[in-house]
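Multiple structures are listed underneath, in structure tokens.
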Structure 1
Amino acid sequence: MRLLLDTHILLWSTESPERLSPEIRQILDHSGTELYFSVVSLWEIGVKKALNRPDFLFDPHALRTGLLAHSYRELPLIAEHALAVDRLPTLHKDPFDRLLLCQALVEDLIFVTNDRVLSRYPATVRQV
């Protein structure tokens with residue numbers, strides 16, 4: 001199973017795993033699961049940290065280092081991801097989430113999120 005983690009799920013999986021359901025923790029810990037994080041999430045964390053958002057007071061540099069050390073795979077942003085945004089219906093307005101969803105679509109990854117609206121898109125989305 002190949003999973004792209006939404007930014008909040010990514011942060012919870014590393015900093016507050018108790019916020020995740022036992023089911024999703026088991027999936028994330030399964031040896032056959034390939035976990036991906038996007039550079040878009042690092043960008044989102046950096047932007048929101050600079051705005052002093054209390055839910056984004058993480059060091060994106062340290063987070064990236066830790067994720068790579070724990071065998072997460074980094075997903076770069078390419079033009080095909082950005083160009084896929086115009087094919088999405090306007091169900092969700094957050095540009096970070098829309099771009100993450102497009103990456104999952106283009107790369108054929110399951111997108112793991114806690115956002116109900118994102119599960120309405122034509123992609124493989126796992127809402128937790």
Structure 2
Amino acid sequence: MPKEIIRTDKAPGAVGPYSQAIKVGNLLFLSGQVGLDPATGKLAGDDMGTQLEQVIRNITAVLEAAGSSLQQVVKATVFLYDMDDYAKMNEIYARHFGDNPPARSAVAVDRLPLGALVEIEVIALSE
């Protein structure tokens with residue numbers, strides 16, 4: 001089964017040697033997204049909440065470019081710079097993923113690319 005590279009200019013371009021997403025069959029594998037504003041190339045804000053809102057906009061844009069949506073996400077991995085942001089992350093995350101959220105892991109990390117405070121990668125279904 002061939003892989004298809006997914007790209008959109010509605011989300012930040014890769015900041016390294018990787019693709020925004022790869023589609024294989026009806027599965028989408030999205031690379032981690034940080035809170036970069038695709039228009040400016042800079043982090044959307046200095047706080048985790050503002051960055052997380054941008055992360056979700058970026059994920060949504062990549063999913064839509066592949067014919068999918070947040071409702072089709074089956075697994076998410078959240079990387080937090082500060083586990084003290086866990087409750088706030090849950091609040092924002094729940095607002096976007098609704099009553100049937102995907103499976104999820106959340107871990108604290110020492111650092112994230114570009115000084116980001118949160119990063120999320122997802123696996124989703126596609127049409």
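Here, each number is a calculation from the coordinates, and none is a lab measurement. This is a predicted model, so every value here is computed, not measured. Cβ atoms are built from the backbone, for glycine too; each structure is taken alone.
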Quiz item: Thinking of 1, 2, which structure, once FRET efficiency 1/(1 + (r/R0)^6) of positions 72 and 112 (r between Cβ atoms, R0 = 30 Å, to 0.05) is computed, gives back 0.75?
Solution: 2
Quiz item: 1, 2: which one has helix-only ellipticity at 222 nm (-39500 (n - 2.57) for each DSSP H run of 4 or more, over all residues; to 500), as calculated, at -7500?
Solution: 2
Quiz item: 1, 2: which one has mean count of other Cβ atoms within 10 Å over residues 16-23, as calculated, at 15.2?
Solution: 2
Self-check item: Ranking 1, 2 by distance in nm of label points 7 Å out along Cα→Cβ at positions 24 and 104, the structure that comes out highest
Solution: 2
